[in-house]
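These notes open a run of structures that come right after.
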Structure P
Amino acid sequence: MQTRRRVFKIAMLSHEPFFPPSGGGSTEAIYLAREFEARGHILDVFCPEIPDRHRIESEFNIRIVPFKKWQMSRTARLRNLKYVVYPFFLSNQVLQEFTAKRYDVILSMHTISAIAAGIVRRKIGVVTIMNFLDLLFGFTEVWKPKYLYKLIAPGLVKFELNIPVRAGAEYVFTVSDVLKEKFVQAGFSSERISSIYFGFDSELFKPLGFATRPGQERPVIVMHGSFDEHHLGSIAFECITTLAKRNPQFTFRFIGPCTKALQRLLLKTRATVPNIQIETTGFVPYQKVAEILKDATAGIVPYEESSGAHCAFVAKIVEYAGMALPVASTPLAGIKRWFNNCPTVKFADSFNGKALADCVLELLRMPRDKVIQESMSLAIRVKEKLDWRVISRNAVDLVENCVAKLKL
């Protein structure tokens, strides 16, 4: 006799608009929502207001509880100040809804909403699962002015790592094993924490276009993402200028919003190498990124070193691997563990632009047949292990098991 699945009322909390995904960890929410819906659970998403909200609610069979007091997005004015105060307003919103909805579990996405979830957990004791898609405050180590953030970053990181302990969270998800270890070292139980990693949509990021990809003579080097400060610093500058001086036929394509960090990089790079070939696209929806990547030769991940970067499970590397696209990266501990010994994923031996450029050149020197063979093998592996549907099934299994045990 088949056991009937219990239906749970779930409140998902996020500081990012639910749809369309704006980059980074925001993509994960839509796949979790689909998995919850497929299993018959009732999902309310607390997030900033989005255009065409009612259509999105109907498409995903969810209820969105919108935050409307001010605009929240990665490009919003006074973004960081808004992030600081958002958790207190968000927690009040959840508490008001809880009276009528009586949620079985709160699932927070990212650090900012984890603060809000912690406030709610301490006030009413609802089962709380915190999903940390990065070590947010770890990235402040490379913010400017550096002398200031180097002083305050350790305290911010300590605060972040203690959020689950202070709140008494029932369970924690992390994006990498490195981040998981940091939470355990901070005092959270190793029996109530799991690495769920970060995925990609294998139906979008497919290994296509080997015949049309430019080779070593006229290589196209790509990078996509949200282009924050830690993405495009001195390492990115040194890497692409080194390559451009080595071969003027290089084309560098940046797929994402034209942030201040990207604007500074372009100005400095063009002043140093006036004839450098650079393409920019502006913001591209997640569903369309792969189309712009398919004629690339290799991808780069020039992240600056920080505890945040070392804890990351970088989406770009997963997506490039899913497309069988070789990629060169700085030596980020979290992602390097998973992709260690993959011939078409090269990690520089130091956080240095020239070392990263050497990795790109090493990839370009690989025989084409070997590149195709190794990258296709890796594409199959990441599809089996890191497709969003796989990750979402695993995550929802953990949510169900956690809530069922505590609701007995």
Structure Q
Amino acid sequence: MKHYSNKLLALLMLGAVLLNGCSSENPEMEKPDTSPKTLVSSEAKLTWSSGDLKSFMSQSGVNIDVSALLYNVTIYHVTYKTIYKGDSIVVSGVVYLPDTEETVSTVSFQHGTIGSDAEAPSNLGLGDGQNILLSALASTGVVALAPDFIGFGSSVELMHPYYVEDMTATAVINAIYASRQLAEQEEISIDNELYLAGYSQGGYATMATHKYYEENEVSYYDLKASFPSSGGYDIKAFQEYFFSLETYHQPFFMAYVAQAYVESLDLGDLSDYFNEPYATNIPGYFDGSMSGGQINDQLTDVIADLVNNDLLENIDTKEEYAYIGEAFVDNSPIDFVPQIPIFMYHGDADITVPYQNSVDVYNQFIANGASTDVVTFTTLEGGTHGTGVVPYLEHLAAELSKLEQ
């Protein structure tokens, strides 16, 4: 998903209101108070008054209690350090800080698949609905953030590591660290409670970040829960789904993953993946100037015309293609047993990112020993990849309420 409607983000905001209104009754041992200093720069771009945000939400057509919007909010564009191919680089994102003396929690919301740099959070107009609504989220009393991801914003010269697990997770974690630094600079007090959410690629990024948190030392923050929805978590199974079809309406997804693995992971050559002229032309489509729809227009939706036919038939049997399947498995953030709550969601009419992918990942978690009290799966009845977003966020608000009671 590229953008979120007023209703969708308002529902997310409602979840944050519920989250912020309660406190944990069983605090765990505190983590060290220090965290890495990743922030490079910050620039205050615009301050929305709570009155302006109330007015906007009152006119949005969404039935919410606008009295919950308590604080003025300043939008900051930030740059921060993360790792790409072993090197430190500077990337960007957006942080929304409430003007409050209260202590607040942090919500990181990962955006869905975008092709063009113009769609990155830090490049959206300040009056864009996403900026206004994430400001409304912060106005309830949370620090909100939206990482651009590597390959967008200040790092547009790099190839976005689409569905590359470690680079995705560390870019999110380092954005969260940067948001804490900025909050401290602006004398905003934050606690260590952290929530992750995202839809589509944002769901994958959320799952990857959750896994990273459980397997690595993440200073200061206490991850309370994650809410990934409708992501292609098992990339090998996603590839098998693609290859089983005669046509696929989003062929740029396949091109995106392949180009990311060739360029970001230095794996193979596009001629292993695609027929000509696509193998030669695809690299030019991912310079940040073209949207997903524009890239689709340059490709074909006929799988046999797009994909190297030998790969299509022999990906699992020929040794020369083994590296591709191995990369898909290695970058699927599903090879762990979650100990921190994960609330999974997916629409059962989704043919863009197949519903069965999430079902199988959930079942794998449980088979590997995860508790059904820790990992839950909710089917969004009748939800397609587009229409599943609203019920996802409705469930998100409800679960946040129960979690913090």
Structure R
Amino acid sequence: MEGHAWTEEEHEYLMRLKAEKLSYAQMAERMTFHFDRQFTHGAVRGRVRRTEKQGKLEAAAELPDIKHNYQEDFKINKDGSRSSNKLIEMDEAQEKDETFLLHAHGFNDSWEIIEAVSSKWNQHNKQDGTVTLYSSRIKAKKKQSGISKKELMELIQELPSVTYKVIKQELKDKRLLEIPIYDPHFGISTLEEYEDTVRDIHTVLSAKRWEEVVFVIGQDLLHHDNFRNSTASGTVIEQVDIKQAWMDAYSFYLVLIETAIKQSNRVKLIYSKGNHDESMSWCFVQTLKVRFPQLEVDDDIQERKSHTFHNIFLGYTHGDKARNKLHNLFPVEFPEQWAKAKTREIKIGHLHTEDAKDVFGMMIRTLSTRNKTDQWHKDNGFVGNHKRFMLFEYNEDELKHIHYV
């Protein structure tokens, strides 16, 4: 504050604080908070002492009420939440009452508090004497209707199952079709935007009789892990319609799994964790498990998974953890499967861009996605990538084709 010219408003406010018999440190803190400008202990003390010498301190009692001059503010944030700052008369119990705080800030019961901070202020005037007020700041967002995970699982168990009678065929050319749809982020992207992908996958599935079809499901299937617009770690991100996202994902897989069952001797679903939707994707796999009881389902909650097909070893992980250690981790965690394989491939995602590295005979593939670029990937420079998913076709010994869909 050295060299700063005090305004009349700042001076009047300081005199009110002095009348409340606050310490210089407390006055400096209040001044800084109120005017959004740094006021030091020394600057406040110097101003008060100069004022006392000039005999102006008595006038403070005649100044208007603090509450009428408190700078209240209200802000609409980019994520749809609201921030409100008010001076509120309340007691300590009301300070902890979310409903009271919401109503005091002008919100109704369709809102919920994300965070709240308050500090005690003692207002002094001639009419009422000293009145305890609180400077209250809250951040609130609209409630989203939802159900608990327990209720969701109960609903899933009530779903009708569908059983297809499929006669297994002895195939001379045994082929595996691997369908790892990584990072679709339903909610950011819609079923309508993935219609071409569904059609292309259906075409590949219908082109021949498969010995086995493997779906890798999870891997940020959904953009959120709950109804609160947050990821599995609790990070709040851009708002999407999670109910519609779930239904879009369900419709996406329904027709593909039905086709796979008819076109293959064996169909397997592998749940693979993502960092956005760890719980919701697991529940989603339970839905498919109940709907199609003839499927083989690996729904273990493990960071890294594997699958073998004759002389092929396939590994799966999202790629947000231990990304640079995968060439060591998979042989250690799956030693027997690893040792017996002639072809070894690991599929990872997370970065939304295609890449492949051959590490001592192990191919580590980062898979591309057709998802629109969300805010996080924009902010971190993952832009301009090819928008496509990848399917992999193997015979008993090696990779034969990559299908872009």
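Values quoted throughout were computed directly from the atomic coordinates according to the rules given, and no laboratory measurement underlies them. Keep in mind it's a predicted model, so treat the numbers as computed, not measured. Cβ atoms are built from the backbone, for glycine too; each structure is taken alone.
Annotations
- Sorting P, Q, R by FRET efficiency 1/(1 + (r/R0)^6) of positions 103 and 343 (r between Cβ atoms, R0 = 41 Å, to 0.05) from high to low puts Q first, with the largest value.
- Looking across P, Q, R, the calculation of helix-only ellipticity at 222 nm (-39500 (n - 2.57) for each DSSP H run of 4 or more, over all residues; to 500) that yields -9000 traces back to R.
- With distance in nm of label points 7 Å out along Cα→Cβ at positions 207 and 303 derived as 1.9, matching label from P, Q, R: Q
- Structure from which 2.2 was derived, distance in nm of label points 7 Å out along Cα→Cβ at positions 279 and 375, options P, Q, R: R
- Structure responsible for 21.4, with Kirkwood radius over Cα pairs in Å calculated and labels P, Q, R on offer: Q
- Taking Rg/Rh (Cα atoms, Kirkwood Rh), for residues 239-382 alone as the criterion, the largest value within structures P, Q, R is that of Q.
- Structure responsible for 2.7, with distance in nm of label points 7 Å out along Cα→Cβ at positions 351 and 367 calculated and labels P, Q, R on offer: Q
- Parent structure of the calculated result 61, 44, 32, given that Cα extents along the principal axes in Å, for residues 95-310 alone is the read-out and P, Q, R the choices: P
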